[in-house]
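What follows is a set of structures to go through.
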Structure 1
Amino acid sequence: MATTAPDRILTLDVIRGVAVMGIFSVNVIAFAMIESAYFNPAAYGGHTGANLAVWAANMVVVDGKMRTLFSMLFGASTLLVIERAERSGGVGWWTHCRRMIVLLGFGLIHYYFIWFGDILTLYAISGLIAFLFRPMPPEKLAALGAALLLGSMILFGLFLHGQYVADIAAHAPDASAKAISEWNDGLGGLYPSAADVATDKALHLGSYANFVGYNLAHWQGIFGDTLPFLMDTVGLMLLGMAGFKSGFLTGEWANSSYRRLAVPALALGALSGLATVVYDISSHFYSVGLMSAFVVAETPFITIMAVGYAALIILLSRRNGALTQRIAAAGRCAFSNYLGTSIVANLIFYGWGLGLYGSVSRWQAWLLAPVLWTVMLLWSKPWLDRFHYGPFEWAWRSLSRLKLQPMRKLPFPALRERESA
């Protein structure tokens, strides 16, 4: 089991680093333009030429896969944190609960004051639920995780069938005002009108006070953005726990085993992503169809591809070269990098910053992703060479323990002097 520092597992850090960078590749679109463009390329931002290519590449390579990886890593890290707490004489369940409560606080601040796409709230609640199943052996964790994913697919399938019926009712010749309203309040919202776009721009290009005021006035929106994904996310965390207990995510398997898993998993996932792209384009991005393809039909293949990515990343990180160390550092600072990219994107696109919201195309917005990937790789390792934690990791740890944690690493002479005292 390779490590990057005392009690650090290299493979977990590297996979987390890749995942946090990949997540921003799709999130950047939701920062740059109206929310519906994140789900429907035809809604805004362009869906031809370079814009179509960026969307298709993300759909095949990134979208869903990195979130799945991150969720599985969260489950694995939950077990690791509990084990460390118990080894040091602490109470594992209480350590975990405190961490999740503080994470929930960060998530709510992120949601109301920075960006609607927060995932920390979802992780905090899911982490509390997933914790209950930690004693199970890896085989049962994997089976339960898969069952929860299936349950999530069924629930979303039922919802989407209802949306299909609503679509038919809303577009019938004698459609009632109620039927039209119900459709527009659902997936019909993925076809924003000019008035919708103008209202959205006014909110994000206006004052920060109005932005926060709007979010707080619609405070209940966090429930709609979190609850539908609980079953899926808990399932992925349980798969991550299984991967940790089995030694898969900790790099304990033989290289041949990782190779045998990576190749077919990545190929199957890529083919599924390509099929989704072809369907979405041929259906002219029909909202019910594209959501059905992504959140129902593709779920098993996205999960399989994420596992394939994990296997490939573990193989490539075996030599622990310079790039691997920088990606691992980005993974150790994943909390800071996640929140940091949100803050930077907020200031670039929204009205209290550069005000680029709604004025760039999809491919132009995406160009920010490789820039921030580079920043993550450049700052994370030098920071960790000098400090124990990333800035937000330190805040999370200190608040969870209700005590300021040591931040700066001791220089070698000072360390030797302390050890000899």
Structure 2
Amino acid sequence: MATTSADRILSLDIIRGIAVMGIFSVNVVGMAMLEQAYFYPPAYGFDHVYDKVMWAVNFIVVDGRFRSLFSILFGASMVLVIERGIAAGKKSWQVHYPRMVVLLLFGLAHFYLLWWGDILANYALVGMIAFIFWRLAPKWLLLASLVSLGIMYVPAVVEGTQQIAEFAAKMGPNATPEERKFMDEQFAGLTPSAEALAEEKAAHASIRAHLDSTIESQAMRPFNSVLGFGWETLGLMLLGMAGYKSGYLTGSWSRKTYARIAAVLVGLNLLVYGTAAYLILRADFDPFTYFPWNQIYVEVMHPISALGYAALIMLLFDRGAVADRFAAVGRAAFTNYLGATAIGSILFYGFGFGLFGELSRGEAWLIVPVVWAVMLLWSKPWLDRFRYGPFEWAWRSLSRWRWEPMRRRPEATAVLETA
């Protein structure tokens, strides 16, 4: 994200660009309606067939996978930036930690002022820990990644399965009246009340209203996220480091190898998530089907699918005008990520169009292709003239505590235009 175009690795930029576009396909739901509906679709805005279709497409192809891919690329870029900083005569920690501190500030501003779904603060906090591992060889990074992911996934599967069994028993024929009452309250809580919707809409009246509501109800959420899913983020970053150092993410492996990996891993992804989507839809989102499949059984597929997606992307977008467009989105991924939230804020907040809570899931998703088009249209022309995206420039300047040159030299622009 912070290197000049002369230093870019095309495959990393293309994968990152597609990942940040994919993330918005899911994030738009969290921006457009109640957070509760983000995690349990029937809670709100889920009355039409097209709502279910868009949920199914996102569930089978996008949800969790592109965020994982973005996290993997963050780890790869972390090593890339540190190596180039060392080559320029700096110490590794002098390169890394100022970047993470500035990223944390951006993430906190993003969370407190605009949206609860920020991932930047989590990346910055976990990235400070991931630094410890960056010098390791690929095999040890892969081992550390598997351990970190195992610490996240294994207890989640065991504890989640046990909790589902306990809830099922409280709904069974031998349940006590108290247990049945408890479960009735749990099911009732899945559907937001009119008061909860009113409170959410009020919190979206303005940035100040969002800030006040956030501080009151979830002030420590960015920091608690490290405890909640920090092991997963760390595991994915370490996987990205291993992927970069081994050459997997830089396109150094043979096309035949990438084709085999893509066929197996993407095929497995479609099989597992397709089966889960079928079972959930057949059960009409019954909580005892939806939550185990959505939050327990398939999560281990996130890094596996992401690696398959990376292989597929490198096969499909090797060179050419289309690849250059996606690569430009990836070079300005920081700006595109925050810019998508800015667009969402204008659309959904009261100071803009005030559409929060007014659209169903399928209707909200219609915004996604428009935002994708914006990302693809602005990124390359901008980067043909400037060294960095606007927020990349701010991140780099603040991290280095100096005003970085923004505009390209005329001769560099001429080389780009004739390339």
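Here are some notes:
- When distance in nm of label points 7 Å out along Cα→Cβ at positions 147 and 299 is computed across structures 1, 2, the figure 1.5 traces back to 1.
- Identity of the structure behind 0.8 (criterion: distance in nm of label points 7 Å out along Cα→Cβ at positions 99 and 395, calculated), options 1, 2: 2
Quick note: the coordinates plus some simple rules give every number you see, no bench work behind them. Computed from a predicted structure; not experimentally measured. Cβ atoms are built from the backbone, for glycine too; each structure is taken alone.
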